[in-house]
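Quick heads-up: structures coming right below.
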Structure I
């Protein structure tokens with residue numbers, strides 16, 4: 001017997017970002033994670049504006065990437081501490097993103113970063129997806145990024161030790177990259193380098209994960225850009241003041257020189273020089289000599 005099309009029971013549609021949990025309920029593991037994410041996002045903004053003049057990109061900060069439909073849904077998600085997805089809208093249907101649903105958008109993040117509070121064991125976990133005693137086991141984070149989501153660049157920063165590892169997807173597997181001569185790791189598609197910077201941000205002086213351009217110039221955050229601009233304005237004001245002082249000194253010198261020449265007129269005339277001779281000797285006009293004689 002042939003079943004009519006309108007009686008076929010269709011499977012439910014895959015859920016979207018509005019139907020999936022925003023969080024798995026875990027606490028942020030250390031106080032550095034939040035400012036570390038902000039400093040990365042703030043500094044990379046001008047670069048992403050150049051790469052995406054249409055504004056089509058998204059940045060996630062401890063946000064879920066759903067890569068598999070599971071029950072509960074959180075078992076099919078990973079939440080990198082920071083990630084960047086090119087060529088996707090920052091909002092969906094006018095709503096802010098609650099999570100990133102891979103089966104809806106089909107574009108993997110270009111880079112994902114993890115800020116490891118411990119020794120990085122969780123971030124390096126290569127346990128594959130498997131079934132044990134009939135139960136699907138949650139795979140390791142490293143394996144998911146490499147084999148399922150296939151994120152081209154993956155960075156692990158161990159906050160306690162200051163150790164940074166960066167991996168690049170090559171022929172389907174992650175290969176650990178070595179630093180360049182500046183101690184940075186080039187992220188070629190973005191035209192930037194990733195590295196570590198010792199300094200103060202907000203009220204913490206620490207070793208921070210930062211961006212540099214491909215010439216080794218530190219990408220500044222908003223406060224740093226404002227201070228640099230303020231310094232440029234101050235230097236320009238100082239330069240203008242020096243120029244004004246130089247011009248005033250030159251004017252005064254010229255006035256003194258002219259007055260000295262005019263003061264010499266009576267002496268030269270008394271020596272018997274003619275008005276014409278005095279004018280020529282002092283580089284004055286005859287009228288100026290006559291006026292001062």
Structure II
């Protein structure tokens with residue numbers, strides 16, 4: 001009997017949960033400040049990963065300081081990852097959530113899978129099989145249906161979700177250069193680096209005098225959705241491997257969309273249901289193609305890597 005992927009399902013749920021709780025905060029907190037609070041909070045969420053029983057700690061404490069054999073290329077890749085995935089992408093996502101329904105925005109984030117495959121193929125020369133090509137076509141179709149079939153008075157801002165998806169796809173490909181490093185170490189540096197870069201930007205954007213409750217809620221969303229979800233994601237990799245974890249985590253946008261409909265009462269149209277069905281099928285096919293490619297390259301899926309977050 002197959003094991004239930006508890007860790008990966010929890011990671012997908014926690015990350016999906018961040019969307020409906022982020023939406024109300026966009027009306028109370030300026031985008032740069034909100035991104036700063038999210039990633040500041042993520043550092044608290046990462047702390048459970050330091051518990052030895054989680055099995056995520058590096059062999060030596062020196063690895064936390066990137067000491068020893070860390071190459072200049074790896075340090076440059078880490079900085080690029082911080083800028084792309086920790087600063088620019090979340091800013092684009094938060095900007096999109098400001099004027100766009102969270103449920104639709106969650107589904108549009110499936111475009112990240114599309115961009116990840118295209119970047120890996122065009123820039124890194126990875127081969128694409130028929131399964132992956134079919135998935136790319138379906139993702140494009142689903143996002144197109146979701147974005148361009150509404151009325152003249154429909155929502156504006158879908159471009160920010162595509163931008164966020166593209167930046168996170170670039171980030172995923174950049175992280176390939178860090179596959180030799182401990183994933184928890186990379187996650188800690190990414191959270192700290194993003195916070196340090198975002199805070200001066202937030203200060204320059206203007207003063208923020210939010211209530212303690214708003215600040216605490218923002219930190220909590222960051223801790224759960226951006227910090228602890230990654231720790232659970234990494235724990236899942238240790239349990240069932242990169243490919244299977246990525247496959248289950250790929251459904252987090254659908255969880256975010258469903259929770260947004262439930263908690264925020266957002267409307268569900270025919271185009272929403274149609275595009276959700278297309279995107280669900282597309283993500284399944286993409287991961288099917290990824291599994292086939294993984295088998296052909298004979299790379300053990302149990303090998304922990306940072307390529308998937």
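None of the figures in this text is laboratory data; all of them are computed from the coordinates on show. Just so we're clear, the structure is a prediction, and the values are computed from it rather than from any experiment. Cβ atoms are built from the backbone, for glycine too; each structure is taken alone.
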Exercise. Out of I, II, choose the structure whose coordinates give mean count of other Cβ atoms within 10 Å over residues 136-143 equal to 17.6 when calculated.
Key: I
Self-check item: Structure with the greatest value (metric relative contact order in percent (Cα under 8 Å, 6 or more apart), set I, II)
Solution: II
Quiz item: To which of I, II does the computed value 26.4 (mean count of other Cβ atoms within 10 Å over residues 104-111) belong?
Solution: II
Self-check item: Structures I, II, by distance in nm of label points 7 Å out along Cα→Cβ at positions 192 and 208: label with the highest value
Solution: II
Quiz item: Looking at structures I, II, which one was semi-axes √(5λ) of the Cα gyration tensor in Å, for residues 56-183 alone calculated from, given that it came out as 33, 19, 11?
Solution: II
Practice problem: Using distance in nm of label points 7 Å out along Cα→Cβ at positions 32 and 80, single out the structure from I, II with the greatest value. | Solution: II
Quiz item: Which structure, out of I, II, was helix-only ellipticity at 222 nm (-39500 (n - 2.57) for each DSSP H run of 4 or more, over all residues; to 500) derived from, given a value of -10000?
Solution: I
Quiz prompt | Comparison of I, II - label where Rg/Rh (Cα atoms, Kirkwood Rh) is highest | solution = I
